[in-house]
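Colleague: Structures for review follow.
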Structure I
Amino acid sequence: MKVKILLLAIAFATLFCYCSTSVSNSGQSSYVYTDDYGAEVTVPVAPKRVVSVSPAVTEIIFALGADSVLVGRTDFCQYPAQALQIESIGGISNLNIEKVISLRPDLVISGSMVPQKAVEQINKAGVPLVCVVEKQTFEGLFENIAAIGKLIGSAEAAERLNNTLRAEVDKIHLDTNLKCPTVYYAVGYGKGGNFTAGGNTFINDILTRAGCRNIAEDIKGWEYSIESLLLADPDYILIRKEDAESFCKTEPYTRLSAVKAGRIIPLESAYLDLQVPRNIEGLLLIHKMTHPENS
């Protein structure tokens with residue numbers, strides 16, 4: 001299920017380019033915001049009741065210290081733990097429209113997986129809905145933090161958060177004289193097919209910034225052949241921690257040098273699967289594990 005959600009989210013995101021905000025709100029109670037799908041939405045300057053239809057949006061709002069505005073979230077919005085105390089509106093692709101409206105939000109912020117019919121129903125109820133979707137680059141994280149900060153009236157907090165995150169990234173100093181270790185991120189594996197992050201994903205950017213070379217950097221999208229994986233035989237395997245043990249016991253992955261040598265890096269799911277502040281934790285961990293000479 002997680003793999004399907006991730007792949008669908010990225011697939012939608014790659015279809016649309018990032019559209020910057022169009023704002024002139026000095027002294028006004030509302031302004032027109034152009035979202036990532038190009039929709040022009042009239043939104044309040046400082047919304048008091050926000051419904052999030054995206055785990056990434058929810059996490060960013062908490063990271064901004066603005067969670068007091070959240071009155072609704074999806075079943076998938078489970079981080080941080082405090083998010084579970086917020087009223088649920090159900091799923092994402094099958095969200096409960098009646099529940100959303102009953103929460104009387106003055107703004108709904110969604111990701112890329114909300115059906116157009118749901119968007120139309122929410123708009124018809126007079127509730128502004130803005131889409132903030134994953135971007136294909138690492139810089140998209142900072143763009144989304146800034147956008148969400150602006151939307152909820154926390155622009156200054158967003159700037160501070162971005163500065164803090166960038167400072168963490170700047171701690172990484174890559175030695176260009178050393179060979180870049182090769183890595184493979186196992187998004188999906190086994191009978192269901194092999195999936196990883198291609199070169200046109202923000203995940204690829206994270207791996208590059210961590211001083212690694214993604215063996216799938218030459219592909220676009222997510223499908224990757226087992227033959228290519230075995231031939232490339234990467235130095236390290238990145239995988240969700242809950243999948244690590246099974247992967248290492250499954251043929252033909254047992255043939256990989258990284259599996260034989262125990263060069264497996266188990267990761268928290270959201271370190272790479274979502275475009276959120278925890279990407280920085282993932283980046284730092286990957287760099288540390290793949291560059292032991294710098295530890």
Structure II
Amino acid sequence: MYTYKRKNLPKHTITFTVSLPWKELETAKDQSFKELCKTLQVEGFRKGKVPKDIAKKHIPAADIYQHAIRSLLPKIYEEIVKKENIKPIISPKIDLKEAEENKDWTIVFTVAERPTVDLKKYKEQIKKAKAELKKSDIWVPGKDTKEDEKAVERKKQLEFQAALDALMKEATVEVPDLIIEDELEQRLSRLVDDIQRVGLTMESYLKSKNKTKEQLNNELKKEIENTYRLEFILQEIAEQEKITVDDAELETMFKAVKDDKERELAKRNAYYYASLLRKQKTLDYIQGM
């Protein structure tokens with residue numbers, strides 16, 4: 001049976017160092033070999049009916065290991081999460097520290113929990129920011145209705161941005177590095193795909209932007225951090241102010257989707273759309289302060 005040690009790190013990050021006995025891994029390997037044999041096709045034999053000694057020659061050891069790891073590690077992770085009573089907000093980072101034949105393996109799971117948010121006196125700061133904005137407002141209604149409407153909309157946008165800026169400045173929250181690293185990897189991957197699609201290389205792209213790879217990474221990290229800071233802050237406000245989304249609101253949104261297939265898909269992802277509606281209601285609450 002595996003054993004593990006927990007270590008709490010800064011920014012609501014936790015590592016679990018797991019010692020996995022070789023015998024347990026061997027059992028998982030044997031089961032994986034049996035599973036892979038069920039789909040193995042070799043000339044002269046029916047699918048899934050290849051003799052064991054022949055199957056061993058056609059199934060690479062690496063494939064057996066990968067199958068065993070994919071089936072065993074998620075189970076271990078779920079058991080630890082349940083036992084430790086933690087609520088990860090992102091898939092774990094998994095490192096195989098020691099993975100030698102006939103020796104116990106050492107595996108490290110790194111997980112991140114939702115960070116604590118301190119909103120402080122955010123309401124006061126938002127009202128203060130809006131008041132200061134009004135003092136500098138020199139707009140006077142004129143005769144041109146369309147221009148007046150544009151000015152009013154512009155004013156609302158400025159007030160909303162001032163409220164968000166004040167909120168971000170006042171509230172404190174530390175975004176786990178694991179989240180930032182995971183999002184950074186995804187964004188860089190998409191960026192590389194986009195760059196290659198237009199026939200450029202990362203080097204030529206960076207040169208055109210007059211940036212180094214380090215500068216690009218730092219800019220993206222800052223952008224990601226601010227994005228998640230706002231997400232966590234809005235979630236905290238929604239909870240404190242008891243902002244919720246009921247079934248009627250969701251149904252109204254679903255009815256607005258004209259395509260039947262898209263509507264059914266949206267309903268199957270109701271939780272996701274409920275979170276979007278809740279976020280919008282929270283932003284409306286902030287704008288209405």
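Derivation of every value follows stated rules applied to the coordinates shown; laboratory data play no part. What you see is a predicted model; the values in this text were computed from it and never measured.
Colleague: Suppose helix-only ellipticity at 222 nm (-39500 (n - 2.57) for each DSSP H run of 4 or more, over all residues; to 500) works out to -10500; of I, II, which structure was it derived from? All intermediate terms of the calculation are to be shown ahead of the outcome.
Modeller: Numbers: I: -10500; II: -20500.
Clearly, the read-out refers to I.
Colleague: Which structure, out of I, II, was percent of Cα pairs over 28 Å apart calculated from, if the result is 40? Working shown, then result.
Modeller: Numbers: I: 40; II: 64.
Of the options listed, only I reproduces it.
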